[in-house]
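Some structures are shown below for you to check.
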Structure I
Amino acid sequence: MNPHSDTLTTADGRTALRMERRLAHPPRRVWDAITQPAHLARWFPSEVTVDLRPGGAIGFLFPGDSEPGMTGTVTDADEPHVFESRVDTLAAHLLDD
């Protein structure tokens, strides 16, 4: 089975990227790695705040920024098996060296 499954779709003028991954780790370990700030800090390049309830907010604060560069919403959460979110805003700042 392919461990990666990505689809790109467009509907109503909005583009959606869906990414699925199969990981060789217990669900609890993966859940903690993608939802717990202390675990995220070990591998993710931003500070993450998340309200894990469906409808909860997610914010990604990148180093040097004063406001989150990405924001989103938790769309589904069933600990430790399902974590689904939608990123509403993605901001990129390109700087000269």
Structure II
Amino acid sequence: MVNILGTALPRFLTNEVNILKNSRVYFTGINHYTSYFIRDCLVSPCNTGSGAFKAEGFALKLDRIGNVTIGELIDVNWQHIYPEGFRRCWII
């Protein structure tokens, strides 16, 4: 990641790193609103779009591939219902 993003990554001071290393996480909250197909723009040709640039990690977000959508589109024009997407984040 450092080789790809370089200075776009945040830098932490030594005392900040120590605080993180010595802290205990009691709760992690996660919001998951929608899912996307992802194209790795480092190994696949990508047109410009959401995620295709260096600062966005070279991972192009797609809500459809051809005629196949990631899930049912709801009233919010960028959200698709795809509960399996969140499950797949945790089960590899």
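Every number here is computed from the coordinates shown, using simple stated rules; none is lab data. Treat the numbers as computed from the prediction; the structure is a model and nothing was measured. Cβ atoms are built from the backbone, for glycine too; each structure is taken alone.
Here are the numbers for the structure shown:
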quantity	calculated
For helix-only ellipticity at 222 nm (-39500 (n - 2.57) for each DSSP H run of 4 or more, over all residues; to 500) computed as -5500, the structure of I, II it came from	II
Distance in nm of label points 7 Å out along Cα→Cβ at positions 54 and 78 from the coordinates reads 1.0; which among I, II	I
Answer label among I, II for the case where Cα extents along the principal axes in Å, calculated from the coordinates, equals 50, 33, 26	II
Computed 16 for relative contact order in percent (Cα under 8 Å, 6 or more apart) - originating structure among I, II	I
Among I, II, which structure scores highest (criterion: FRET efficiency 1/(1 + (r/R0)^6) of positions 22 and 38 (r between Cβ atoms, R0 = 35 Å, to 0.05))	I
Structure from which 0.60 was derived, FRET efficiency 1/(1 + (r/R0)^6) of positions 14 and 62 (r between Cβ atoms, R0 = 25 Å, to 0.05), options I, II	I
